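What follows are several structures.
We did not get these values from a lab; they are worked out from the coordinates using the rules stated. These figures come from a predicted structure and were not determined experimentally. Cβ atoms are built from the backbone, for glycine too; each structure is taken alone.
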Structure I
Amino acid sequence: MTKHELLTEKAIRQPSKWEPGNFILRDAWFPVTETRQVLDRPVRRTVHSQPYYIWREKGQYVASEFHPAMAVDIAREASAFTAGTGRYPVVEQYGYVWVWYGNPDNADPALIPDIPFLPRHRSMPEYASGTNYFHCTYELVLENILDLTHIDFVHGNFSGTHESEDDRISVESTSETVTMIRRVKNKATSEYQRDVLGIKEKTQDVTAFTHIFIRSGVCFLHAHFSSAPSMPLMQTNTPESRFLTRANFVFAPHESWSKPFRRTWPKTGPMVAEQDESVLNPQNPRYLPHGDEPDCHTRFDTAGLRYRSRLRDLINRQKQGDFSYLPDMAEGSDIAQVLNVKRLS
């Protein structure tokens, strides 16, 4: 394949305008901690450097700007994020405590992302979850997640190398989400699948999915192999600060047909994250300050380009004071069908 064939129509050498981390989107729900981690003693989390102290009070979850032991004048020191009350909107759902970042008057629980493969009112087993950190902007994390081809080069020992008979992608998006689907025919079986899972086939057909929520950074990842097991993943990608992203993750082991895989695969989470960190961390300074480096892409970057475009649209709307959610956010494909998972109640 020639260089010309690799480049998309928009892959023209021109100064990059992609500057992640320069604008903070508001009015979004963030799943900042697992419910099992919150007891009577407060835990501290941050969203875009805004502090959240979370604890249980008479059986109810509380999220506050201030530690309950702090002596503060709430009326004087509380911010607009809590409308002067010191308390944020908070919801328990999918085994996580969700907090609102933005105008509390707009905190509608219906805006919490739909996660079809997780039970709405209970947690997954503890072995299926964990936390990783990426020392970069959360926009870079999401762009990396939307590039389903990076796994061949960064996570090849887990997913297999890039050799295949055919490799096709499709992209869907709304004003709030981007979805990429990659269909690969006769992809090489990975080292992990051979050595750990005992897969004998040299190649497999693979359909991989990724779905991201632009404002909050929540994402879903899933893959279907013709011979190997898999299970869907939710990862939070919460921007704790400009260059620190907290990635809480939880798998849905009930979706896998292999009982041993249900236990072994979640253990690879920290190893996969370490591989991602090795390529994500060095990217921050490459966008700061803004330079004139060329920005070229292949057809496999379509989802990332769509993400940049949708993010730019959201930024422009919020700069004009429009923090609303457009009707199309509920008009996309049923994500349970896209991911090919059973929808739980």
Structure II
Amino acid sequence: MSHDVEALEKLKQARLSIEHELAQVIIGQKQVITGLMIGLLSRGHCLLIGVPGLAKTLMISSLAQSLELTFSRIQFTPDLMPSDITGTEIIEEDRASGHKAFKFVRGPVFANIVLADEINRTPPKTQAALLQAMQEHQVSTGGVTHTLTEPFFVLATQNPIEQEGTYPLPEAQLDRFMFNLWVEYPSLEEERLIVKTTTSSIAAQLKPVLSGADIIELQDLIRRIPVSDHVVEFAVGLARLTRPEDANAPKFIKDWIRWGAGPRAGQYLILGAKAQAALDGRPTPDVEDVRHIALQVLRHRLVLSFNAEADGIGAVQVVEKLLETQK
């Protein structure tokens, strides 16, 4: 147990170091950066929503540098094929013997951090190839299974505007993402600082804080963190209250929601709460940790009804109203 206490203190210090490194290139967005770290520690994947120009790609590549992890970026387009993500088999000839054999050339998914840029721009067949890798942490081709390098973390981005010619992710695929993180516009002061720093000749050099082996060790630590029964009950109860068929669901849930969150929501609420507590150096999470991450976990898992659309209600308002009822 003393080993875990030391590891928690190491993680708390590592978080401060990572935030310090990222602050050299990323102005603001602290909540998003914390969400990314929670997702990584929980072995979850994140979906980032934000308009162009908010440094989503820079944030993710900088995080990979500060964590000494390999990084690859896949720009999703309508003509992207599954093999462009997972890799492909080529025929290779041995010049000495003349013997020919198939050789698997690994695709960009074989990295620790994979940025799937504008994932809704590519057809479902290609989306499914990435989502299989997210779930199984492996790629199968030609009857051979190739295991992905751990830690493995997928960050997909979507542009909330320009929805023509896109392929929205189905609910079952959205459910595989632990967090839905909204990247907001910077404040006035932050935007001034962004313009000032990005138009100068200064180039920041990020120093790695944690290695891949450190991350795996910390991911195991998160799983070992104990959680009290009342916190688990709150998380599971919150997820179940989003289902209109649940006997305890409030009237507004029955009116506004067609389908609520599944069991993965409860799992991610607890894992995220554990990771949030660990990042703060606390040995166990409380209900406030669950409340703090509830919006990121739940908002992409709710299917709204026609009544909600007619009333101008979005998933965010539903989650916030639900949290208000659970004081």
Report summary line: When Cα Rg over 2.2 N^0.38 Å is calculated for structures I, II, the one with the largest value is II
Report summary line: The value -5500 for helix-only ellipticity at 222 nm (-39500 (n - 2.57) for each DSSP H run of 4 or more, over all residues; to 500), derived from one of I, II, belongs to structure I
Query raised in the report: For which of the structures I, II does the calculation of distance in nm of label points 7 Å out along Cα→Cβ at positions 143 and 239 return 3.9?
Result: II
